[in-house]
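Structures given as structure tokens follow.
Throughout, read-outs are computed from the coordinates displayed, never taken from laboratory work. Keep in mind the model is a prediction, meaning the values are calculated, not measured.
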Structure P
Amino acid sequence: MLVDTVRGRARSDTRHTRGVFSRRAQFPGDAGAPSAARRFVRATLARARRDDVADDAVLLASELCENAVLHGGTGFTIELVVLDGGAVTITVTDQGPSPMELRRAVQPGGRGLTLVDGVADAWGSRHDRRGHHVWFTLGTVEPDPPARTVEAPTSWPDPERTRWLAHLPLADDTPLPVVLTELTRRLGDVLGAAGVAVLLDTETGTEELAGCGDRTKHAEVVVPLPLTPPRAGRVVVHGDESLATPAAAELAELTALRIALAVEADTQHNADRERWMWMTYLAEATEMFSNSLDVRLTAAIVPQVLVPRLGRWCALHLLDPRGRLGLEAMTHVDEDLLADLRAELAPLAEPDGALCVLLDDGADAAALGTPFDGVAMPLRVGGRAIGTISVGRPGERSHRPEELLIVTELARRAAQAVDNAQRDSAHVATSQALQHALLPRAMPKADGVEFAAAYLPESTGADVGGDFYDVLTLGADRWFAVVGDVCGKGPRAAARTGLVRDVLRVLLRDGQPLQRTFELLNEMMLEAGDPSQFATVALAMITRQQTDPPSVEVELVLAGHEQPALVYADGNVSYLGRHGSAVGLVRRFAVHPTRHVLLAGDTLVFFTDGVTEHRRGAELFGQGRLAKALRRAGNRTADGLITAVRMAVEDFSAEPHRDDIAIVAVQVPAARATR
């Protein structure tokens, strides 16, 4: 609904009046805005050579501007128009969502509209969809034009031509310049004008959106475009004085409405397209950020995503464990400037530098000065700072507001990705430390017996596997070697692995027989109350015999585990031991110890099912291929045999391991031996 109230001695409607000079400016809703508005009004009137009304105009404009700031609480726009007759019209538009609350004379903030009513030749207020307008006119109001003796289109043109002007068929994909050019051409034809122009006010001046004919002649009709504030523009009809009729003004106003609708639709379309492009960009950036949980790789990706779309350069600084900022990654569109950029950024990361101050102050952003102008933002996760991101200017201009919003959102997402990677790295480090803690630090060294071992985790990630091995000296000529596999992965499997390993060490050091050792271990695991965490174990009690040539006696127990392979000195291979119950699975537990003798050159190889169950599609590596690999290895050392097994498994299939692998070899060394 349009509300228009008018007071004073006359009313000037600038929409239908010929303007010879107009200026428009927008001001923020802060305390300094009225002062800036006063300077604008005085400077504009001086440029228009209307200093005679400057004092009154500044006084009245100041009242309206202060009213907009104090009561509207928003920014405002001033439009100043000098008419042909010399009258000056100033309109103050409040951008607030509700009608402007006009200040009365009794209020302490100023003399209000009483002053406007007493000084202005005419004044009024209007509320429409573009805002809340209060205007006043000073100086001589142009009188009504005298009757013309020449024939002029004082009435509406032919209805058919008017309909032709108003009903322009447009396709949905018709470019805006084509639409505007056609509308201006039709308006010029209907009015018989010399030329028509569509002008749009911009930050740097006035831009002609479309035009036709001769636009050098006098502007007889000037009609504002009803655009959404703060955008503003006008349709200007050029020609002779015969165009200065209400009918021409109304047709121009109708065309201005059609043009404004086309401009608004195109603006909305472009805004939607740009919004869609930014949303797609954010989604793709987020996917790239989350592709890796490696801190260095994630940090390296971030600058690559922002450059060159949002700036000429980008640098990422992260806090180290000591709380100091360090440059983690950077890039520049000109690689030759990387060294200079690094040198400029170094002081900023010092304890008293701009980046550290940014983190300490808790600010959202900080501007960076020459020679590498840009903006810096903190990287925060859950209110905790983890670093900063700095982005250079995009070319020779500063970042637009929407670009700063995108940089802010990318900084938030990058911070989350880096924090996730840092947490995962810490988790991996903890898991790997736990995994290594479950393995012996070194193999025992002894004359006449050689021990070797290898552990290949399924991955280098955070999951702790259940495979383990141990070799422990029990006396001068006595050792035990064990290889096991606890069901499952993760902390629970690691805890159960540590339990099995420690219980075996305690019981065997206490001199318990193998049979009794496994019975006690089974009872202890069942008491833990989690039968899904059972374990398979292969354990050998190794005793060195005082014989020549050297030999060792092996007492072997298999608790649900695979049989170890015995590689004889002559290269033959056989599997030893009798299968028994897995530990921690059932109460009716049974194992069957067996005794064997290893002679010079013999090697006993223990392994977990990660070896035999390594897959190539549906095919398993199996015991047959393992025996073949050991036979081919010949008279290698214990370490050499383990290497041969690893190479055979890797050559069998390039598929990633689905389980950990633990291998232990016990060898009676000999330069060459036969059976």
Structure Q
Amino acid sequence: MNLKRFAHLLTAGGCALLLPLLTPGVNAAPRLFPQTAPEVVLADFGFKDIGGKTHQLNEKLDGKTAKASVFFFSSTQCPISNIYSPRMIELAKSYAAKGVQFYLVNSNREDSLASVKRYATERPFPFPVIKDNGTALADHLKATHTPQAIILDSRSIVRYRGRIDDNSDRTKIIRHDVKDALEAILSGQSVLRSRTQSFGCSIFRENIATPANITLAKVTYARDVAPILMKNCTVCHRDGEAAPFPLETYSHAKTWASAIKSYTAHRQMPPWKASPGLCEFHDARVLTNKEIATLGAWADSGAEAGNLKEAPPLPVRLEGGWRLGKPDAVLFSKEAYTLTEEGQDVYRQYVLPFDNTKDVYLKGIEFQAGNRAVVHHMILYVDLKGRSLELDAQDPEPGYSVANGDGSIGIPLNQTQWVAGWAPGNTARFLPEGCAFKIPQGTHLVLQVHYHKNGAKVKDQSKIALYLTDAAKLENVVSTHALLYPFLNLKPGVADQKITTATTLPNEVKIIGLMPHMHMLGRQIGLTAELPDGTEKPLIKIEDWDFNWQETYSFVEPPTFPKGTKIRLRAPFDNTEDNPRQPSHPPRLVRWGEATTDEMCIGFFQYLVPMQKAIAQK
């Protein structure tokens, strides 16, 4: 996803509909406003915190009027706001002793008092937490976004309004706007940047007036919108799942109607990177043009409810059980892993306890995220040589991370075997009849879990279920080929560095799945089959590569290719400052390597090997 466009959409009133989109951070460039507006003393205003205590704008601290009052507007459902919670706490700890009063205000109509209390319990805010009476306090202070900071001086004059700092990624902050404003106020100086553009989620306010120019057919939630959301969105956007807010009810959907319109129109939601129209994959999260138009028309025409009795029910969620039935084995790490409140994403590898004193064949694998709120995706692979045991022994916490804590696994590719992957929305299914994954005798199963932090300290202990089969029943074994280009030499300042490589199939091959892989500098990636007669069949193309959305793509109808077919990989790379995901500033020469600041270019594809041939090659 283009993060510059994403930042624009956020400030325009949208919000990411899935948390993993925010991983690289939103670098909202400073937007300064004219400083000539007259000083206005706000009328006093009373409000209660979640404990029932009454407060006023001109709060007294130890009998004295506070030198400054900071109002942080927040929402439990806004992912950017959640990321900023630890920074709000740190600012309060730094400035409360200097006579500054802090408040956290929730004006989101979808957050109940109970949910705000629970949120405050999970995050130890050392200042009053307010559940606004509708948007009364937000209206009085003219708050528009979450997160947003509004700072009043001792005379109840607004001295600063805007973002907390200039980047949701703590490692990339340049301007500390709230800190700078407080330092100026406490020293009796003018605030240099008294207004900056907030970025995050809009505070919802009822739009009573219906646009006069609407000529669209009447669209209602119950009849038209709910079926789309239930089918495509609620697998993640429901309580306890990976998305930061639910879309389970009419009230939920109405609150996010404008964001739903924006993100579906740009095809940023539902998240699905493969270009439509090439091949059909299982679990493809792709809306039709008609569905996108329906969502847009509904938002534009006032987001009407219709007859809610006609709305489809929320899909039944499997709680605690396994979709594929009773498994032969359930594997998980020995201990739960504790994820801290904020920071960069964590990629954790867990060596799973598994007895394979002989070859094991799997007809099915099912993933179960332990803490759905922070688990972004999972990948299961085989360590063929035992390197994972060494890495695990070196890390005192459950599992291990390598390199910069990024997606590297710390094991050479030729010593691993990719098995399967999972992301929210993927449905567990058995392999085709007579097929299985082979886990070689004496090897080790490793589960990589990608975590995205949500501002709270949480634990996770994700699991996988294994479904075994007898080798005597098998016709084919699933094998994986890594089509790669290890000779990368990406020059700094060059925007379109094209890479291509290919492999020739030595015999007839049926391909059942794909997984492209690059790091931060990749722009696009595609795999094409070039048949011996000269015809080409595109297999997959990802137009806007995003390191944080790597998926396993499984064919609904696996294609078979004759001997001599070339599988070709094409991928352009952008090693300039204009690349919003550029990890190096200034850009540097980049070669192949495991760290995210290095690069890779791989097209994994899974194919079927006849069982007799697999035995002969053992």
Structure R
Amino acid sequence: MKASALTKFLNLLLEESDYRKTGYFAEKLMVSNKTISNYITELRWYMREYGLDITAKHGVGIRMEGDRNALVKLQKSMQQEMQETFTSESRRKKIMEKLLMFDESISVRRLSDEFRVSSTSIVKDLERVEAELGQLDILLSRSKSGTRITAKEQRIRSAKRKFIFEELSSLTQQDQIMDFSLCRKILSRYVDEDTQSIAKKMIDIAQEKLGFHLDTNYYAQIFISYSIFIQRIRKGCELTEAPVRPVVTELHVLKTYPITEEMIQWLVHTQSITINDLDTRWVNARLSGVYHEEQSAKAGYSPIIQETVDELISSIGDIFNADFSSDDILKTGLSKHFIPMIARLKNNIKITHPFILQIKQQYTAMFSVVSLASSILEKKLGFTLSDDEIGFILIHFQAALERHNLSKKIAIVYNCGQANAMLIENQIKINLPTFDVIELISIHDLKTEYLRHFDFIISTMDLDISDIPSVVISPVADRLDIQRISQAYERLIRDVRESRFHYLLQAISTDAILVHQKCKTKEEILEKANSILLQKGYVEHGFFDSVKNREKVSSTEIGNGIAIPHGSDKYVNRTAIVLVTLDDPILWRDGMVSVVLFIAVSFEQKDTMRKLLKDLYHLISSEDFIGNIQKASTAEEIIGVLYGKSMKQEHCQ
């Protein structure tokens, strides 16, 4: 218990001649009634040798009882005993407050005049304050104009929040629920009401859109963080750097990112406050930290959302041979995500996925599956989904895969050059399952806590890891290294089992296969493929426009040199695919493409559609099949590859 608080309570008691309820003193000191009870107990310890007491009357209050001279002696005794400690502590707190909370520039002379103490005392105080700030990675910068703090913006925000919480905690009992009105009183010393109102509105948006309610403790935490954030942004204090973290460690926080984007858009349009990408991620990290997704879906979602979610879950579950129908976390997460997503699409609000390039690179197969299956959403909702929106939907299914133990996360930790590390990554990707997520981490960026996010670790140096399956390889990843990786990974590894693509073969024919084309542009390829389906009567004239519109919104290049352009199923009379291979790869949008699957899918036969998507996934995810298709010189050879025949068998026949 701080001496200053106890002496303040004593002074209040001495000012009152009549009974006062404990609530009166609690309000004056901004503490709880229970804290006042603790003060009474401690004061009675000091009173014992002065013949004094604090009397209490039920329903009336408390009052100091005893000889007036004894009361004066008690007051002087306590003040004398506590004077030195109280003075130095309060000075240091005031100095810390000036530097940290008010962003002031201070000087020894000015502080000496203000506190009426010697310069030597102030210098000692500053040494203590500097040491305390140093523990928070905040330094004191001294110049002719004075002394002020200097640090990375993230450290300053954290320190400000810590200062307020320490003050709040000192006035709150451990077993007591945090008093939010007290929280606001303390915060109001440093942050104006308008800024607090903006922070409150941000939280209101998050709770409404995510469909959850924060308890008082969590609410106070994020309220203080957002209030400080807005105050700093208004002063022009932005984040300019952020720690490098593996994408796998960021995925769990991205479920709240679309709502964070809406909060940021609200700040831009209503408050004229512009936020950069790093600060957007900072805001989202705070929200993700207090958001707890409920385990079961609640009633109240519209029939169209429930139906769409169920169909999407069923389609993707079929592809993985997994039953996601009882995964309530997946259902609830998607349902909550779809409500604001539909609103965004209706109002043409664009959203940015901060890791979309990494997602498409590291989750290529999953992205292609979700992209194709999302046509279900587009049919029902009437909107084309961007890569960014698909990326956010992917997060929910990737999390489901991990819950069902269908996907493993692999880290490659290297101490060689990045170019060499990428060669290692390519070697390993060829030999490990497509749905496993591989991430490169330089030893210079590695933090021990990152490793707990991975299921398997491959490194070019000994990391002394015992609790996670791992293997050390040479920087060249030779044949022996690959064998050792496969042996260490034997319990996790899965092989692609499909050797024939029955439903894909029903959708493709030799006259819909164009081999070694010399096309130079994406548009030329799309026109050729569309004309084949149009002549056969498989699609209507509006199909080509729907394909081009989709390409404008979301690139259909999915990695591994493959593109899967597709259009709206309302123009499809019969499911069909045109397969095109190119003599020379062309730039699609973000990457080079040499194999194109021009897809027209009818969703009338749902079971057939799902099995076709499954075939497409296995084809796309198998580098061997894609490699054989690229090598094939005739349409017949490609059909043979799809039947499971090797190129050698084809040439022998």
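Taking P(r) over Cα pairs in 20 Å bins from 0, in percent from the coordinates of each of P, Q, R, which one would give 14, 26, 22, 14, 14, 9, 1, 0? Label of the originating structure: P.
When helix-only ellipticity at 222 nm (-39500 (n - 2.57) for each DSSP H run of 4 or more, over all residues; to 500) is calculated, the result is -17500; to which of the structures P, Q, R does this value belong? Provide the component values of the computation, followed by the final result.
On the way: P: -11500; Q: -4500; R: -17500.
Matching structure: R.
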